[in-house]
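Input: structures, listed below.
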Structure 1
Amino acid sequence: MTQTAQGIELVIEPRERDLGEFTVRRVLPAARRRMVGPFIFFDHIGPAEFPPGLGIAVRPHPHIGLATITFLFEGEIMHRDSLGFEQAIQPGAVNLMTAGRGIVHSERAGDDLDETSTLHGIQSWIALPDEEEECEPAFRHFPAAALPELEIDGSTVRVIMGSCFGEASPVTTYSETLYLECVMPSGRSISIPREAEELAAYVVSGEVVSGGHSYVDGVMLVAEAGQTLEIEASADSRVMVIGGSSVGERHIWWNFVSSSLERIDRAGRDWREGRFDKVPGDDEFIPLPEK
């Protein structure tokens, strides 16, 4: 177990999950911490290299009670959903898909399928607050140029969701949410203001120091209540910051998130019995797993 430092409540080490075409490092939910603010799922995808003709191929599958945020550092993913949206996502942009009462989507290789390609990024889910759990499904794409980017003491900070350092992202939020990308040259420090009720930082690459302890890539540092996050890069690093206010207890099973176990059971039955809408032009599907 990685040692915690002053100001750090918990250090989460991810579990590797083999998804067939590639491997992800699953950070949330963890045994000792299921959520940070509204973030209930946090996967570090890759970096994975695909030879020509091969790439990500996630068949249509359903979601309820959440919104997915896809953010890439390298590569391209083609999103298709049951609302009829078809949108390629490339590095620095955001695909925000709100499931609400139910949506189905697939994620497949983009235009780089015919060449050697790399896929690297973060896929996260936020749990919707009680009043939005059954909202109408929606999809929005935000190009990289739409997200605020600023220099903080030599580090480049992109505001993906929420507000920080006087800048606000245009990406829709449903409760208090903070999501930042911090690219930090070696020797640079950054202090994340404690504007969010809960706060954590995930080291994508490099090595950072916080509270006198060093942390390498692949760990999430959850800040103690009321504490700012003080991070210094001891190597060129990329750090993702997440946080926000709690939306209350949530249950998660397969691709479903809800405050109600009965609602999750009903979603499973609806998927098994074909009551979700289909993704136009993509007739494959992922079967409901056994509980």
Structure 2
Amino acid sequence: MKSLFHGADELNFRYARSITKYYAKSFYLCTLLLSKQKRWATYAVYGLCRYVDNIVDSPRIRSREEVLAEIRHVESELRIAYREGESQHPVIQPFSVAAQKYKIPMEYALDLLKGVLMDTEKNRYQTFDELYVFCYRVASVVGLMMTPVLGYSNPTALVYAEKLGIAMQLTNILRDVLEDKNAGRIYFPQDEMKRFGVTDADILAERATPQFLEMMKFNIDRARKYYHEAEPGIAMLDRESQFAIYSASAIYSGILDKLEARGCNPFPGRVFVPKGKKIRILLGELLRTRILGKG
């Protein structure tokens, strides 16, 4: 690793890898067959994303002011790292190395911070346009940071990366309705809830009414639309990287299939794609893109 990341602290990169392996099992699985350089850079990017997300989402005894102070500290460290090319922060340091090597714009990292802060500022969204901004900041920017790492030749790939991020965050929202409502958050746009005849009280009381299930199906179809629109961009990535994102997309969209198979009801708890199926998807995409050369 030292030959790949000159001067970098190996322990910090290994810490980023452990974060990825623990919190993003599907994504981690999809990275294992990337080249060593891309793989470690991927861990560095994800490590930062998960770290800042956890500042807000992990259950700790913190006031809002203390959470904001933590985020401001991360922002300050990021700005210094981009300016000076170094950091002593155990998460920002490996990210800084990856950002320099792959020319990841700082604006994406700062947008991520704005996204996680939205969860401290609001727990309802009036329209889908409002929700889209949140999805972009917490998910699309992850794809936009990853695209230079994975490699691409056509700048249009970034447009598709944004769409895939929206699809994945909508999938998170649909999968995590129960957890989010327990945290006091309802991500469904309020104007759409009104249109479908669903109230906050229905969700808080876990009432899977016909109207609620219809709204869930509408959003499952919306997420699938974004997956479909994002797919052409995967073929614009370096061929050696394509399998990882095809696999991640297929595994994540499989969560929608699981939800639909359960009648679109999220209240019994999280659905998931079994590990065996994840491995079959990964090997199938590896065969298709690297061996058969079909992107």
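None of the figures in this text is laboratory data; all of them are computed from the coordinates on show. A quick note: this is a predicted structure, and the numbers were derived from the prediction, not measured. Cβ atoms are built from the backbone, for glycine too; each structure is taken alone.
Remarks
- Among 1, 2, structure where Kirkwood radius over Cα pairs in Å, for residues 72-119 alone as derived comes to 10.8: 2
- Structures 1, 2 were shown, and percent of Cα pairs over 15 Å apart, for residues 216-271 alone at 53 was computed from 2.
- Source structure (of 1, 2) for distance in nm of label points 7 Å out along Cα→Cβ at positions 48 and 168, computed value 1.5: 2
- Source structure (of 1, 2) for helix-only ellipticity at 222 nm (-39500 (n - 2.57) for each DSSP H run of 4 or more, over all residues; to 500), computed value -22500: 2
- Origin of the value 18, where relative contact order in percent (Cα under 8 Å, 6 or more apart) was derived from one of 1, 2: 2
- Of the structures 1, 2, the one that 0.75 was derived from, the read-out being FRET efficiency 1/(1 + (r/R0)^6) of positions 96 and 224 (r between Cβ atoms, R0 = 35 Å, to 0.05): 1
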